[in-house]
Structure I
Amino acid sequence: MGQKNKLLRYSWAMSHRELNSMKLNTYDQVLKDAVSSDVQSRFVEEIRRMRALGFNDEFYLRETVFPFSALLFFPILIYMHIVGERIRVGGLLQAMSFNPFLIHEQSYAYGTTLKLGVKFTSMFDDGTLLITTSFDNGVKSNPANRLVRQSSLVGGIAGAWKKHTWYVGRLADQGLAVIAPLGMKDVIRMEQRSDSLSMGLIPDDLKEKLKNQAE
């Protein structure tokens, strides 16, 4: 467990130093049946547990990282391959990963599964992004940039979902409205937003919201 967290923190620390001058990750839907079937077979139990919590509308996304990222993230890619993630290296030595995404039946959150655990995400009308994981990857919340990250290290997938829904309710009590319904394009947009905020970068629309709030 210690080695896993060490590698994850190494990955994110390198990202924070380097990505300001690099193109961030891109996402596109996996349309090849052979690829989606392979990804699904790696996460059968995780998908079953998420469906039991009300998640459906399943699809698969390929995440492609910036050029030469396979060199930068080589240690973490090796670990991801060992634990069973589907990892590939594309043109310009770009690291690629493939994962299933599911949208909740009430359409206010989506989840994705990794071999480390599960990640749930919701977005609110003021630009706040709420992310709950069942593992600790070393990335912290940044309230100033409206990024709320939390981990639930007990209770597995169900425990993380319970903590996520509790925080959704807490923000709703503060007057924030969760964005719904969600579709695949919204998921891609929110994943890219998560990448930017995790690296300390502020999306243009959030800059405008923060500027208006300051005025």
Structure II
Amino acid sequence: MDKEPRQRTERTDFTETEAQVLREAVRVAIADHAKSGIALAAKLFEAYYGTVKQKGADVPLAVYWGFDDFDDWAEHEVGLHETTARSYVRMYDELFVRRHFAQGILPNSIMKLRLLARISMRVHDSREMVKWITKARGLSCCDFEGDADDAFGLGSSKKKNISFNLKFSLIGPLYKALDAARDDFGVATKGEALAKIVDDWKVRRHAPATSRRRAAS
């Protein structure tokens, strides 16, 4: 194996004019990247909610294509983790389907768009949502995530991984149940869904016995 340092083939010395041209080219590339990301989100949205009529039943597209579900299809055919694929679906659903935002007012950053979608799930007032979009356009990614963290706990600083042992055969069903709970509760992550389930259990556990019997009936 050649131990000599690899020679750079990319150019590293620029004139002032060329430096400005490169900067603008990066801006254009970033905008194109955002457009392609939104286009991907639109197609994933269709794949997530789409069905095919078979023998009178509406069959989800992923199942029709031979996969267990959308997550299985995204992992094995699209090459995206299920959480990433679902975040794209959520981004398109929240910002373009529910909110009807024009792409031109949104930031050219997939990271910011995905975070805005999570904020959208928590902000009901349209004017407040527009303020967050304006903030996203004006702040760096880190600063925007920090503000979202302070307001909603959506950044990384207030999160911590937890782990516990579970039989392998129970993991798949648990994940599917948490996905369903996530949709029902209108939250963004499995962790938030689990927290909601635990909160509901605590309320029921401390409810008077007559209330528990009434709820069970």
Report summary line: Re mean count of other Cβ atoms within 10 Å over residues 146-153: value 19.2 computed from one entry in I, II; matching entry is structure I
Requested in this report: Tell me which of I, II gives 19 when you compute relative contact order in percent (Cα under 8 Å, 6 or more apart).
Outcome: I
Query raised in the report: Out of I, II, which structure matches 1, 7, 14, 19, 22, 18, 12, 5, 2, 0, 0 when P(r) over Cα pairs in 5 Å bins from 0, in percent is calculated?
Result: I
Query raised in the report: In terms of mean count of other Cβ atoms within 10 Å over residues 58-65, which of structures I, II is highest?
Result: I
Query - For 14.1, 44 (Rg and Dmax of the Cα atoms in Å, for residues 42-121 alone, calculated) the corresponding structure among I, II - result: II
Report summary line: From the coordinates of one of I, II, FRET efficiency 1/(1 + (r/R0)^6) of positions 26 and 162 (r between Cβ atoms, R0 = 30 Å, to 0.05) came out at 0.40; that one is structure I
Report summary line: From the coordinates of one of I, II, distance in nm of label points 7 Å out along Cα→Cβ at positions 74 and 154 came out at 4.1; that one is structure I
Query raised in the report: Among the shown structures I, II, from which was the value -13500 of helix-only ellipticity at 222 nm (-39500 (n - 2.57) for each DSSP H run of 4 or more, over all residues; to 500) calculated?
Result: I
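Throughout, read-outs are computed from the coordinates displayed, never taken from laboratory work. In this text, all values refer to a predicted model and were calculated from it rather than measured experimentally. Cβ atoms are built from the backbone, for glycine too; each structure is taken alone.
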